[in-house]
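A.B. asks: These notes open a run of structures that come right after.
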Structure 1
């Protein structure tokens, strides 16, 4: 009987810029490209995942990136960032889980929970007691994942992909809870 490979999580650094750019585009493309026009989708990719912006995020002390690997292959990443929360986030000492993505071939292999565990640990280390995020209301797999992780819905904000405006649900988790 074969055992599943363990998920390796490591903290990102500015030297990971090329890897971050590649995973950002590949994971976002796999997850969402079918829902947008090419024009809107490409506009979003160019603004959200350009090398200058990603390099700035990697160097920003308010940002902590994690990369997930299976069998020595990068398959996902996450970003936790300190900053002002959405107005509907009322939990104490909040910190944002900005991104958590895995390649389709890694879904169901423990990558999401391993990245989430790392994100919660760094959030607690930074003194946060509330972890919050925005997730597209039409992403049932992600919504179910966050519900299993103990997140609750507290509101929404609008998320722009080119000229298309979507609704993201704002979810929060009390970090004192398991």
Structure 2
């Protein structure tokens, strides 16, 4: 699933929000972070800086986080310390990315078929997402994407989002039980 430039930009902004949240943690918690020592040092430096220097340092930490770290472990750490806001934002962006990718694929396939997308089609995006969400209702999502490609009805887009969200919540409930 190829991501658009704006989607990559949104991901980087989300990662930068993570970096800001890590910088704002008390210094005593930095030693507990599940990340390499270099990132802990850079976070400590960012805490002592002000203004533009701090912003540049946060950008640098963001770049380090992108390359070297298990971001999910950092989100879990922050959830224990700060609540669920960052994890919820990340989850929301993930659902939006899946929805947008499915809609883009449907629109592209409809253009290739001279504006016609059959009700029964096989989505490559859903093949990828189903690895993460085994309980995904593929048929419903393919029908909704087809409806959106034909009508551009925003209700279909919102319903696609709801189906993805329900599947993700079901997966999370299954993980919490196990």
Structure 3
């Protein structure tokens, strides 16, 4: 299986998340992390790089580059046969990752993927866009369960609860 196949699964099954190219790349990356953590095997064999804005799969990025920051509406042709068992297993991981990260915005993914101790932050020190290997992932904080404590959605919720009129005042401004 390739990263593009996993990306297409996210689009087919979770387009309601409004996936931008950046968010999609992070979800594909975290699907790889989850697969390594739970099965000990990679979900896909495609290269992962430490790009400027976090982990990126070049094939996925290029396939959906035309969308920019807009939600991706259609899958990309992969031209690669995928076996039914692999597709079922990948679907389970994709669904679990989508549920874990459903409240993350593109900015939340950026912050989460670049925090100290992640595979991205560890290999990015080398400069350029170095590869992120399976070993890099397994030695990183990327294996930690995602927390929504500092997501945009949770911040808005806290402000709404603590300062009841703040959001209304902003809306009226």
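A.B. asks: If relative contact order in percent (Cα under 8 Å, 6 or more apart) is calculated from each of 1, 2, 3, which structure is the one that comes out at 22?
C.D. replies: Answer for the origin of the read-out: 1.
A.B. asks: As an exercise: helix-only ellipticity at 222 nm (-39500 (n - 2.57) for each DSSP H run of 4 or more, over all residues; to 500), calculated from one structure in 1, 2, 3, equals -15500. Which structure is it?
C.D. replies: Working through the options, I get structure 3.
A.B. asks: Between 1, 2, 3, which one scores greatest on mean count of other Cβ atoms within 10 Å over residues 47-54?
C.D. replies: Once mean count of other Cβ atoms within 10 Å over residues 47-54 is tallied for 1, 2, 3, the winner is 3.
A.B. asks: Given structures 1, 2, 3, which gives the highest value for distance in nm of label points 7 Å out along Cα→Cβ at positions 31 and 63?
C.D. replies: 2
A.B. asks: Given a computed value of 19.6, 61 for Rg and Dmax of the Cα atoms in Å, which structure among 1, 2, 3 does it belong to?
C.D. replies: Label of the originating structure: 2.
Coordinate-derived values only; no laboratory data. Quick caveat: nothing in here was measured; it's all calculated off a predicted structure. Cβ atoms are built from the backbone, for glycine too; each structure is taken alone.
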